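Take a look at the structures below.
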Structure 1
Amino acid sequence: MRLHLVNPNSTRAMTELAGRAAARVAAPGTVIDLWTPADTPASIEGYADEAMAVPALLAAIRAAEARGAQAHVIACFDDPGLNAAREVAVGPVIGICQAAVQVAMTLAARFSIVTTLPRSVPIIEDLVDAYGAGRRCRRVRAIDLPVLALDEDPETAFRLLVAEIRAARTQDSAEAVVLGCAGMADLCSRLTAATGVPVIDGVTAAVKQAEAIVGMGYRTAKTGAYDWPRGKRGGLCCEVA
């Protein structure tokens with residue numbers, strides 16, 4: 001299958017990091033196409049960044065499907081533009097927050113999430129609630145480190161993540177921890193080994209979900225909420241036969 005991995009921010013190093021994580025778990029025969037926009041924020045850290053990233057994200061999904069993409073992974077934990085992306089796509093579109101939360105609910109009765117900045121905490125809390133996991137998620141924690149610092153100073157990020165994961169286990173009674181940023185994906189195995197807690201990465205979770213859904217032969221529903229956007233004067237209709 002052909003999988004399109006979309007990084008909504010414009011930092012190529014983060015796209016490549018997510019791509020490496022995806023490649024580690026992808027099934028033989030899965031081709032992963034990576035995409036990095038040129039005109040979106042360097043990192044997604046808040047509602048305004050999300051909004052500025054969505055138009056390029058939707059354009060990328062349309063273009064990828066024209067090239068034969070069968071599924072899409074949005075590699076940002078805020079799941080920006082997820083519902084809009086599902087409107088313009090034939091194949092399944094998987095957000096890494098939703099995927100990670102679903103895996104966490106399968107593996108543990110209670111879990112916590114560790115993200116980057118405190119400003120992301122309410123955004124993620126609302127997403128978790130929307131995904132039906134509000135009671136299962138004990139807490140959303142933050143290491144108070146900007147997204148780009150994950151690549152610039154990975155050892156500091158690792159140290160802070162270890163501390164928060166251990167706190168989630170002892171203070172939250174969390175049985176598993178979800179990493180709340182795609183830029184943390186390459187630390188997942190080390191964090192599990194260092195803390196003894198199952199640590200879940202949304203990029204790998206989303207890739208395996210995408211493969212499974214395509215393998216079952218399913219496509220995005222095109223009646224109701226995810227029907228094709230209606231054509232407007234001066235705009236383009238996305239509907240295909």
Structure 2
Amino acid sequence: MFDLNNLSHGERIDDLLIGQLKVIQSETEFCFSLDAVLLAHFVTVRQGDRAVDLGTGTGVIAFLLTARGAGRIQGLELSESMAAMAKRSVILNNLEDKVEIIQGDLCNVKELFPAGQYDLVVSNPPYRPVGGGYISPNDRVAMAKHEVTATLQDVVNGARHLVKTRGRFAMVHLPERMAEILVAMSQAGIEPKRLQLVHSTVDKKPKMLLVEGIRGGKPGLEVLPPLIVYQSDGSYSDEIQKYYKEFR
């Protein structure tokens with residue numbers, strides 16, 4: 001049973017509006033955004049999948065994957081404070097039998113996890129390389145947004161170590177890095193198989209990229225129709241609203 005007195009100064013409990021799931025967040029830490037929801041819905045999930053979330057942050061993707069039927073999920077997080085907060089969110093959601101939060105560096109994934117044992121690996125990694133735009137003075141926020149502690153190649157290498165043959169790796173990233181992402185995955189033996197671009201509105205260029213690959217998969221990439229997040233009046237599109245209904 002979660003004790004509300006366990007909340008620290010500046011922390012709050014946010015309702016994910018999906019499957020009665022909630023998450024603890026802090027005003028001093030990086031908070032999850034729609035990216036996580038989109039990735040958790042996009043990735044192919046099979047009942048009982050054994051999964052790892054690289055850079056789990058608040059743990060939100062791991063929680064959402066349980067709503068889609070994944071089995072045991074381990075979330076790896078570098079920040080001690082974020083990992084501790086995510087562990088309390090596991091208790092808050094009564095998911096101790098399904099979700100485990102591990103504090104550690106994904107660059108050391110080979111020391112932390114066995115090789116080739118997972119059906120599914122997901123990641124919402126830092127999007128921008130160091131030197132690519134403004135870096136937050138908050139170290140924890142900077143780590144979440146910029147490749148301060150781990151690069152795109154580190155994430156792909158970590159996924160390659162973890163996922164079994166014919167297993168899946170999916171992540172959300174920036175469209176401007178599409179070529180780099182697809183090459184890195186293919187060279188690691190994780191063949192990109194599904195890709196979708198996410199637009200804030202129908203008349204705007206894409207803001208996000210969702211991609212899923214299969215370890216040992218044959219070449220052949222399916223490009224899905226664009227995903228539009230908002231309608232002209234600022235409300236969620238029918239497709240996004242459907243996500244929340246399907247998760248319930």
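Among the shown structures 1, 2, from which was the value 13.2 of mean count of other Cβ atoms within 10 Å over residues 10-17 calculated? The correct label is 2. Going by mean count of other Cβ atoms within 10 Å over residues 106-113, which of structures 1, 2 comes out largest? When mean count of other Cβ atoms within 10 Å over residues 106-113 is computed for each of 1, 2, structure 1 gives the biggest number. Could you tell me which structure in 1, 2 was used to calculate helix-only ellipticity at 222 nm (-39500 (n - 2.57) for each DSSP H run of 4 or more, over all residues; to 500) as -13500? The correct label is 1. Structures 1, 2 were shown, and relative contact order in percent (Cα under 8 Å, 6 or more apart) at 16 was computed from 2.
None of the figures in this text is laboratory data; all of them are computed from the coordinates on show. Worth saying up front: this structure is predicted, and the values here are computed from it rather than measured. Cβ atoms are built from the backbone, for glycine too; each structure is taken alone.
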